[in-house]
Structure P
């Protein structure tokens, strides 16, 4: 029996467990199981792997995406640049576990974004400057799309929401929300920008996937903009984890 799981704290609900449990059932993958491992400190991961020698892979969520790095043997180049790991491949050899870290946010975001890009999407606005924004920045750099980071409070290398004008929105046609604004239960919240200056030439992407359509996306859609939520990104991330885990154990 190969085992996989999610580490984080607290783990109140999990897309990953539901996704992989259903995947194993529908595809009749009978030798695999996915569990939740609620650990308060990242160093507990080492004890967990020793306790569970059948573990072949872990997903990592808040608050351990940074702290697990010091316990890994190797780290993928994109995860290293971003400074966060959300997927770990565990290769058991001769009684010792070799741990390699990855960031599947990059793959999920890039693959869900690329089919939507059109010739006018030359520049991007990134709303928020937290952990999720790091993967978005990485992908935009890779795609040669310059960006501005937009934040609520003054910080170096970013502009304020209040600085967004009609002229900026005429120049920056790709808008990406990396904040939790609009996520359940705060359905009425949204990035404070002048939505009246959006039109059908804009592509508006929200990493939030619950609800399906945030207030941010609704307001953009009402102006004719093309919209996309983060659900496909989530599915792509999960499949990327599965690919990584199987590749590392071949």
Structure Q
């Protein structure tokens, strides 16, 4: 079964690059050949990173940096790859360089925060998530708030975790990761009714095994046998090999 507090969310790099390109009124004006080449190689690196082809992604990001040593997005991508490979010193250096070149980059703050959270540096990670949401042009502040909630919970600061998950859902009610984690908090403190309300949209939208399992436990406490049975059928049918399904079959509520 997955840990209650899952990994923070890494911003998809392709979306990031598209968003950055669109901020210019005319992205082809005043762009040097070096920057254009760096952008192209960074986009390739992002695509390979998304496919977990880290060796090729690493090559593309390094080519981008060679072509334009001040192209911040390439360092951000380099940090993601080194982090995925467990090369923490190189990853931290790359993320710091990305933020040195582009201090207001919400994506770099979010991804560096994710890296720090996975290392257990919770206070520092939350600082970067909150820096990410300061930028009014950031397209997905709900994800940074969700990450801040996950890392606060890992740090056993459940009060702040609930605040951050709630903010994420206020911004985007369909932030399913935030809904799951908030519902988990509510359920564990004995508020099954609130947990059911919080989890409702997520249960409708192709729920994961951990979401279905939480839904089953909530309905069991509330005494709704029909909903409990419905979620149990979904869990067994859609995820027969999931750890949560084994918990269900063994009645390990």
Structure R
């Protein structure tokens, strides 16, 4: 089994190194100057596109451009996976552009270089076999389980609806906390340390990922409205309570 990883950015390199513990992995990136992850062989674009399996580790916003450019070069025997943090959009792109004989499986590894740095055993990967025979879908489900991952079968819509909150809120709050300039403290509580962990797990990723999460998930706009509403409600309740205390003679 030879696996190709197309895109060796921060996540792509991490994902390729994980796959290399279980498969022969070839990697390709159009960005010059990147080092090849441990256990991964550098390959030409043509070689990567002819592998038994191809993982597209590119940004959500570049999916249509990349898929459109490589569609005619992908071997009919290759199983194509995306690794995007949203599912409806990239899967629709692959189904629309890739030749009908090319098998497609959507995935979202729910971890990255920071959250998975101590190992990925037990961490979830969302699995969406959308245009593939049952034998191949079952085979790859077993392979992910053998990697120690917890496989969650979800439809693309179920994924995006849930992730708009579980991941969308996390990345949004992480960016807000980072903008506040929070720093480690010798007297920090456990809760405060957890907030710093959120910053680390979200803000080491490029701004483009945050932007794509908010733009290409159809449910994040709803999440943002709910978040703003809750922030305003708590702020108004707090200010009302403080005003009542001052009116009752509290000098503070």
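Values in this text are rule-based calculations from the coordinates and carry no lab data. As the structure is a prediction and not an experimental result, all values here were calculated from the model. Cβ atoms are built from the backbone, for glycine too; each structure is taken alone.
One table, with the values for the structure above:
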{"read-out": "Of the structures P, Q, R, the one that 0.70 was derived from, the read-out being FRET efficiency 1/(1 + (r/R0)^6) of positions 61 and 77 (r between Cβ atoms, R0 = 25 Å, to 0.05)", "value": "P"}
{"read-out": "Read-out helix-only ellipticity at 222 nm (-39500 (n - 2.57) for each DSSP H run of 4 or more, over all residues; to 500), computed value -15000, structure in P, Q, R", "value": "R"}
{"read-out": "When distance in nm of label points 7 Å out along Cα→Cβ at positions 133 and 165 is computed for each of P, Q, R, the largest belongs to", "value": "R"}
{"read-out": "Origin of the value 2.4, where distance in nm of label points 7 Å out along Cα→Cβ at positions 197 and 221 was derived from one of P, Q, R", "value": "P"}
{"read-out": "Comparison of P, Q, R by Cα Rg over 2.2 N^0.38 Å, for residues 189-236 alone - largest value held by", "value": "R"}
